[in-house]
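Bear in mind that the values in this text are calculations on the coordinates, not laboratory data. Keep in mind it's a predicted model, so treat the numbers as computed, not measured. Cβ atoms are built from the backbone, for glycine too; each structure is taken alone.
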Structure I
Amino acid sequence: MRKLLFALKAARELGFRHVGLYALYQLGKRSGYWRWRTPVRESSPGPWPVHASDTLPLPNPDRVAVFQATDSQKTFSAADQILHGRVTLFGGVTAPLQLTLPGPLGHWTRHESAQWQGRDIKFVWEPARFGWAFALGRAYHLSGDERYPAAFWHHLETFVQHNPPNRGPHWASAQEVGLRILAFAFAARALAASRHTTSERLALLSGAIAAHAARIPPTLVYARAQNNNHLLSEAAALYTAALLLPSHPRAPRWRGLGWRWLHHGLQTQIEPGGSYVQQSTSYHRLMLQLALWTCTLAQRAGQPFPQTSLERLAAATRWLLALCDPDSGRVPNLGPNDGALILPLTACPHHDYRPTLQAAARAFLGQPAFPPGPWDELGAWMGIADSGAESSQSRAAIGDEKWRLDSAPFTIHHPAAQLRTGASLPARAILRVARFAHRPGHADQLHLDLWWRGLNVARDPGTYLYNADPPWDNSLATAFVHNTLTIDGRDQMTRAGRFLYLDRAQAQLLEHTPTRLAAQHDGYRALGLIHRRTVEALDNGWRITDHVAPRTPARRTPRVRLHWLLPDWPWELEGSTLRLQSPYGRIEVSIASIQDQESGSRNRGFEMGPGAGDIALFRAGEALHGNAPAHPTWGWYSPTYGVKEPALAFVLETAGPAPLTLVSQWAFPG
């Protein structure tokens, strides 16, 4: 009965159309229809010429060298690592470049598991995305060193030999299949001049591209049911394959399908204000990169993007720009983060969003977002011509537009900030305020990110792993590890699966001024309570007031838990005041219940009074202070997929009759 109720609720909240499409996909799998439509067969060369030079531009090596003037060694280090059989996954995990799997391998429908031999399947899939081919192509384009194309063709031959079409886990996800097509296209273009790029190998690549493209249409119903990055990736891949193999008999159908569903995805997944359906900065970047890639191909094919798609992409570019620190390129670790970076065409670090945003600003806003720098390389590879004034004021000009007040999450910059041209703001607060029109990725309503001098002081925990045994089965998605409140031990929404939240918590912005933010959400409506949060700028920091109010006159006595996730810095705890030694001086964080508010000054911390609540401090799943038992997931921060680092979780638990108010105060060095 519980499963039936969840199913009905999911159908209502997700939409009967999407649930119906997913049911069709499952029916096709259980009936053997997908096995019939995508039969296992042996790999074979293709007779269709690969038109890579007509599909993708190739920048002048001297221009690319300018972007890499200070970081060229990083380019060759990444490529040389691949020559030694190693690859960096998700920008943080180094692993063997393993493209063969122990057999016997069956049809892909037998390998649709979230794990492979006890490992998260993403660690199996990621090397086979061929994302490392971009590093080889960049290195060869700059150096002409034939070791790089030799390595690519060797690994391609290995993959084709050991992973025949539709056999094994590398064919289970049509998105993974599609992203390989993009890497194949880039390699064919970047390595075209090599003596290792023989006609026989191009025929092998032609057959591989055709087999990969043929895998996508039969199960496109799954991507349509998801209507997220899967649909965009698969659509971009079909469009790419059609342009690479224009003489293939299915090329017109691939092109039509790719074009149709790409623009359906862009126009339905991006809200008019610019937010993306997956509520994630990582997936937002993935969407922009897929759009940039396909826009480049479409322009060379004489097929301009529809105006509606361009308008949504312009809004999406502005939305992400509003969150980006221009000095480091970092953005908040908002929502699910699977570490995806499908166009690593830059020497900038994995966490630097400026390459994507600079290219997107040129393509969709008509002006650069940042002054010239190494982040311009991606745009050069995409053939995006310089446009707009090369001015250090361009980022500020984009940032001053009214859309900053219309997009969530909402940001205020500290009024004490003294800006120099091109510098990042010393302090800013970013409040998560979402109206979910699609399924949420994380339970993070009213989560607050605080940034100071480029440091993410109050931070989002990230993701770590999707597919692992408990407690690491996407467990950093809950409200318990975000910078917000939980009540009576409940999450903000009902968790119905690893990637599914029901009973959506909806937030509402109440106030947004240059020095004050206020919002509320209804995630605890079943308890008869509402959570309201106010963020105020003080002379030397921030005051955050959390108010738990009854929705009806009936009195309740809730137990409230306030959580802050902080960097793993040296610390001292005195009463309810935590002192952290940051690289730029000491930061103080104080938390208290409303009963103690009058005893504290406006610019200093509060002292907890007797019975006001329990203070606890956790690090890496262990308790450092307090009587509350630790949970293995508390006190961790995941900067990218598969990586977790110790962090400090500063927690106050208190109980009292509603209305109940908690106050947090942050003080930074002057």
Structure II
Amino acid sequence: MGEAEAIEKWSGTEQIERMHELIEKSYLPILNKNIRKGENALVIDFKEISLFDVELTQLLLERPEEVIAAAERAISQFDLEGSPKVKVRFTNLPESHFLMIRDIRSKHLGKFYQLDGIVRQKSDVRPQVTSAKFECPSCGNIISILQIDQSFKEPSRCGCGRKGKFNLLSKELVDAQGIVLEEAPERLSGGEQPKRMKVFLKDDLVSPLSERKTSPGSKITVTGIIKEVPILTKTGAQSTTFDLMIEANAIEAGEETFLEVEISEEEERQIKELAADPKYMEKLVESVAPSIYGYDVIKEAILLQLVGGVFKKRKDGVASRGDMHVLLVGDPGAGKSALLKRANTIAPKSRYVSGKGVSAAGLTASVVKDEFLRGWSLEAGAMVLASNGLCCIDEMDKISPEDRSAMHEAMENQTVSISKANIQATLIARTTVLAAANPKFGRFDPYGIVAEQIDLPPTLINRFDLIFTIKDLPDEKKDTQLAAHMLNLHQTPDSKEPEIDTNLLKKFIAYAKQKVFPKLSDGAIEEIKRYYIKMRLSGSTEEGIKSIPISARQLEALVRLSEAHARLRLGEEVTRKDAKNAIKILEYSLMDVGFDKETGKIDIDRIATGVSATARNVIAIIKESINDLEKKLGKTIPLEDIMAAGRSKGVTDDKIEEAIEKLKRTGDVFEPKPGFINKL
């Protein structure tokens, strides 16, 4: 007897009996537990069915609707408290029934398949009629009609012969929702464009809890029945071509945020053991990117960034972010992208975008014309999709300035506001940004000022808590170790196994974010305050130039770094030691970028405004000299006189020339003829 015949011989009663046996044998305790929790759904693993009865599995794959209905009937035969209507969900289908959206053909219609992809759009939840009861006005007969098609059906006639209008008594409604699923980019090869498919969800698949799984941008695996949908032509007749749709039976979230990662008791024990290890910090830092040589401070900063500070919302509605942003600026080939890719792997939820392929809409959000749901709809960009996760932006200097400006709001206020077409919305983007950029001229000039070589607007740079420069300078000892490390990796790719398994590291970070919310101790506050005031006062010099070594933004960064340090210890309180560690990392970053060689002091203006305090002071002297000379000599002032006035105040010639150039660029002065200056 062939496979088809074996399936055909099964009657509906037999299907119900077999399903009844299976549920009784393996799922009854789970079913009772779910009902007590108020969940009216039972998830059955496909492997369990195949172990129980191979013919039943075959039937489920070929005629899913019958088997699902039989399973639901079987459940209704059990004596369950409150006798609810329980839906059956099947997961874990075999490889042979795993389809890509692009491979769906007409032969797959009506059969059971599993697909995965990213949710691109989502409609509102709306009630849909499943069946309606009508009463005949003549004889009082009650007729029940199942509503299967798109249009609402009324009975055509009654047993008493009446054909006219019937009274609608009641209708059964279920919640329904449409989502648009797009193929995951990693499954595509070459220049293929990802294909889309409409998925139809109903009942408990649209409950508020499941809603979170299907928010735009999340990765999901859908098990469902492939169905055809009739298309109506303009005249209202039915077209010969049909549209495709998947009626979802089960949905599993593929990608979770830190907050949704489930941690078993065994893993919790390992995490607490690791945090109690005296060398826990070295082990964690070593595991961030074991295949990349050196950069221990940067790896530690990335680790602290992944854990983050504590998000606080005050009663007046003002929130202070707990997410830290880190910028890596470095020479080409120094391993920036490798660090970003690795951070992208460790974070449970992350997005990776790069350079020229980034637009403002792709980073924040865009309003698109929507063919499926009609009208306009919002499509979230990378920073919104990575909310509660990490957004890695590579080649940041290659993004056009207009597109880059879209990031300001998302980085500081953690929201994305959009007001286009008929959509006014504010999306939440609690995203941590890890960005990498190259210096202005491709490589760092070791003798030049670092801040002047970072080709990013000061307003954007200011939003990063930590900035690290990665300079690739020849150094025999370091180069020997680096070459040995890299060549060894090529010879035996698995030689540098991380101390802590990537999966455990993910769980460790998730545990710290879920369970640990440290409070600042008085000792930590005192330590941070002392450092802040010391740095602020160190700015004033005897000549009256005030360089600003540190600003309030760095003060907040210190708090976030200290909290992240405490979280890594799984500590409930931020101690003085945590604050000292935070200060050490911030100082490393400031010395890297904000150190002014002329004054030997750290000057935050180097980063924040692109002009150091010393240079600003020279500009002020030259402006004053031009004003004085204008009163004496009139509008046109010889350049030689300005140089002489500057020299008398102790400014060198090249500094004077530089200041005049800057004033020309800002439009304060111009050169009417060579060797003469006019004020505008």
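Below, the figures for the structure above:
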| read-out | value |
| --- | --- |
| For Rg and Dmax of the Cα atoms in Å computed as 25.6, 81, the structure of I, II it came from | I |
| log10 I(q)/I(0) by the Debye sum over Cα atoms at q = 0.13 Å⁻¹, for residues 75-242 alone derived as -0.62 - corresponding label from I, II | I |
| With distance in nm of label points 7 Å out along Cα→Cβ at positions 59 and 531 derived as 6.9, matching label from I, II | II |
| Answer label among I, II for the case where Rg and Dmax of the Cα atoms in Å, for residues 275-570 alone, calculated from the coordinates, equals 20.6, 69 | II |
| When mean count of other Cβ atoms within 10 Å over residues 459-466 is computed for each of I, II, the largest belongs to | I |
